[in-house]
Structure P
Amino acid sequence: MIEFIPLLMFGVICLVLLAGFPVAFSLGGTALIFAGIGVLTNTFDASLLGTIPNRIYGDMTNTTLVAVPLFVFMGVLLEKSNLAEDLLVNMANLLGGFNGSLAISVIIVGAMIAASTGIVGATVIAMGLISLPIMLQRGYDQSLATGTICATGTLGQIIPPSIALVILGDVLSGAYQQSQLSIGNFSARTISVGDLFMGAIVPGAILVLFYALYVLIKAHFSPNSAPAHESTINEGRLKVILTTLLPPLALITMVLGSILIGIATPTEASGVGALGALFLSYARNSLNYKNLTAAVETTSEITAMVFMILIGSSIFSLVFRGFGGDDLVANIFSQMPGGIFGAVLITMIIIFLLGFILDFIQITFVVVPIVGPVLLAMGVDPIWLGIMIAINLQTSFLTPPFGFALFYLRSVAPDIVSTIAIYKGVIPFILIQILLLVMLSVFPELITTLPRLVYGS
C-alpha cells in the first residue's frame, strides 16, 4: 500500500485543484501534509525536508527563468501600444481582394502577437477584442471567425520566443540531466531553451500554413462565410503598412535570431526584447504612465504566479520522490504495452486531460518533472518530447467544453455570438493540430533536424 502513496498524492492534488484552491499553495500544502503523515508513520525520511530551502534558493537564482518577466513585459507593452490593431488592419489591406484574406491576416498577426506574449489568454482576449468585431462586421461566419481567433491565440505555446518553451526548456533540462545520471551517463550534453526554440520553428510554420490552407479551402467552397473586402493599398498606404509591419517583425526576428544563432542567451535576448518594446511604444507615442504601469503590474502578477507555482511544485516533486514516486512511475511505464510508444501515448493523454483544469505553467512544473526523467531514460528525444507536449497542451486548451481558449474568447465575444458557434469553429483546427501531432510522431525529424544541424545535438 505504501508504494502507491505517490499516486494518491497526485489524485489528491487533482481533487484540491478542482475544488478551486490556489495551485501553488495546493502543491506545497498537500506535499507537506503527506510528508508529515509519512514522518509520523516512519514511511518518509524527514531529513529530505531540510533540503527545501536549498531547492528554493536554486530556483530563485535560475538565470534562465529571468527571461519570463522580461518576455511578459515585452508582450504586454506591445499589446498596450495598440500595435496588434494596426497590424491587423494594415495586414488585411495588404492581403485584401480575395475571400478569406481577413482571416489570413488574423492568423499572421495573431502568430506575431502570440510569439510576443507567449500567453494564450492574453493573445485570445486581445485578438478577440480587436479582430472579432471587424470580422463579424464584414460578414464572416461566426464559427469561422471565432475558431480562427481561438486557434491563433494558442500559437503562443509553440511559436518562439514562447514563454511556455522557456519554462519547459528549463524543466526538461533538469529532467534530462537526471535521466542521464540514472543510466550512468555523466557527460551528457544539456538541453537548452534555444534547442526547443529551434525545434519549434518547423512545426510552428506547418501549423500556421495548415491554418491558412483551411481558411482558403473554406472560403473557396463557402464564399459567404469569408467574404472578400476591397484592398486600399496605394503608394502612401504601402509606406504606412511597411512602417507598421516591419518594426515588430524586426524586433521578434532580432530576439529570436540572437538566441538561435547563439550570440545571446534567452535571458539576454529577453532584455533586448523588453528594451525594443519600450522603443516601439515610444515611437508610437504610447509610452505613457498608464500603459507602463499596466505593463509592470501585469508582469509582476504573472511572474509572482510563476515563481510561487515553481516553489510549490519543487516541494511536491521532492516529497513525491521521497515516497518512491520515480520508481513507481518507471515500473508502470516499463510494464505498459507498446513500450516507449505506449508510455509516451499515456503521458500525452494525461497531459491533454490535465490541460482542461491546469494551465501550461502548472502542468510543466507538476507533470514534466515526474514523467520526464523516466521517458528520457527510456530513450525519448528531449527536444521532440518538449515540442510534442507544447502542441498537445495547445490542442487541450482548444478542445470543448473545457478549453481555456474558449472561455477567454467567450468572455469578450458579443452576445450575438453563441457558445455553440465557438465550439463548432474550433473543431477543424483541433483536427489540424491532431494531424500535426501524428505527423511529428511519424516523422520526428521535423522537430529534431534543425537543432542537430545548428547545434549538433
Structure Q
Amino acid sequence: MLDIENGAFMEQLEEMAERKQWTALRDLLSEEAAADIADVLSQLPDTRLPVLYRLLPKELAAEVFVEMEPEGQELLIKTFSDTELKEVLDELYVDDTVDIIEEMPASVVKRILQSADPETRRSVNEILKYPEDSAGSIMTTEFVDLKRDMTVEDAFKRIRRTGVDKETINICYVVDPSRHLLGLVSIRTLLLSDYEDIIEDIMETNVIAVSTMEDREDVAQSLSKYDFLAMPVVDDEHRLVGIVTIDDAIDVMEKEATEDFERIAGINPTDKPYLRTGVWETVKSRIPWLLLLMLSATFTGVVISSFEDSLAACSVLIGFIPMLMDTGGNSGNQASVALIRSLSLNEVAFGDLAAVLWKEIRVAVSCGALLSGCNFVKLMLVDRLLLGNTAVTVPVAAVICLTLVCTVFCAKVVGSLLPLLSDKVGLDPAVVAGPFITTIVDVVSLLIYFSFATVLLGL
C-alpha cells in the first residue's frame, strides 16, 4: 500500500518525474492497487497528473480512472485525445461509465458518448432513464447469460468467449429466448459438474431478484441479507435486464449512511466531499434547518417568559435549565438514532411499536433514576457544601431531580415514537426525528420543571 501521507514518498515521485525516469515511475506505480494509485494521482499538480496517468498499462489505467475523484476524471478527459478516451471507455464496465457521466458537466458527457461504441451508448442511455434512487440506476448490463438446454461444456465455451467483458462471471443467469429469468448457476457448480450435464438439471430455480424500480437502498440491504455477490434485476415482465454487484451496493450504503447522518444533524445532503464543497453551497445546505430550528425555539422562550415570576422568586432554578434541556435532548437523540438504524436495517417496523415503547420506557426509568441519584449527590455535596451555594436546598434539588427523571422519560418516548411514526407515513425518519426531538423535549422539560417548582416550592 502506498503511503501518500508520507511527504518523502511524494517528493521522491516528483523528483523521479523531474528527472524523467518514466520507466521507473511506471514500474513503481504498476505494482500498487488501483485505488492507491488514484490517491497518489489526486495529490499531484494538474500539470503532472496527465503525464503520470499515461504511464500506466491500459487495463490498470482504466481501473485507476474509475477510482479517481470526478475533478481528476474531468481533467484527464479534457486532456485525452479521441483515441485515448475511446481506449479508456472500452476498458470500463457500463455501470462505471454511467457513474462517471452522472458527475460530469454536459460538454464532457457529450464527448464521452461520442467516443463510446454504439452498444455502450445504448446501455448507458438505458440505465440513465431510471430514477436516481432505483435499482436500474446502479445496475450493469454486463453479465453472463446461459440457455437452459446448454451442456456444461457449452456453458464454459460461452463464458470463455464473452466473460472477459463482463463485470462478474461468478454467477451465470439462465434465461429463455425472451430473456425471462429462469434460474442461475454458479461457477463452482459448473466446475463440479460433468461436461455432459444439462444446465436445466443443475441450475438453481429459487432465484431472488429485484425490479428495476425498487429502491437502491433496499437492494443493497438484500445483498447484505442474503450474502450475494450480485443481485439480478428484472423488469415488469420478469425479463433479466441487469445485475447489481456488491461493490455498487457498498457505495449505495455509504451514500445513504452519509445522508442519514447529515439529515440527523439538520444538513441537506450533498454528494461532494467536504473540502470540495464551496462555502456558499455549504451555507445553503445548512441554513434552512437552522432557520426552522431557530423559529421553533421561540416556543421555548414563550414557556420561560410565562414563568418569569417564578424564576424571579427562585433565581437558582435558572442555572439548571441548560443541564435539563441538554440531558433531555441527548436522551431523545440516543433513542432516535438507535431506532433510525434499526429501521434502515429492517430490524424493526411500525408493528413493533408496543415492544419498542416498553423497552424504551424501562430504559428511561433506569437512566432517569441513575442520573437523578447522581445529580442529587452532586447538588448537595458540590453545589451546596463545596461551592457554598445555600440556595440549593433539598426541595430545590428534589425539583431538579424529579424533572430529570420525567424529562428523560419523555425524551426516550418521543425519540422512539418519531422515527416509527414518520416511517409509517412515508417520511424519512432521519429528517423528521433529529431536528424536531430537541425542540419538543426542550418545551416539555421546561413545562415539567416549572410545574414541579410551582408545586414543591410554592412559587
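Quick notes on this one:
- Winner on percent of Cα pairs over 43 Å apart once structures P, Q are ranked, highest first: Q
- Which of P, Q leads on mean count of other Cβ atoms within 10 Å over residues 54-61, largest value: Q
- For relative contact order in percent (Cα under 8 Å, 6 or more apart), the highest value in the series P, Q is held by structure P.
- A value of 6.7 for distance in nm of label points 7 Å out along Cα→Cβ at positions 198 and 414, calculated from one of P, Q, originates in structure Q.
- Label whose coordinates, when P(r) over Cα pairs in 5 Å bins from 0, in percent, for residues 278-325 alone is calculated, return 5, 17, 17, 18, 11, 10, 10, 7, 5, 1, 0 (choices P, Q): Q
- Given -25000 for helix-only ellipticity at 222 nm (-39500 (n - 2.57) for each DSSP H run of 4 or more, over all residues; to 500), calculated: source structure among P, Q: P
Values in this text are rule-based calculations from the coordinates and carry no lab data. Keep in mind it's a predicted model, so treat the numbers as computed, not measured. Cβ atoms are built from the backbone, for glycine too; each structure is taken alone.
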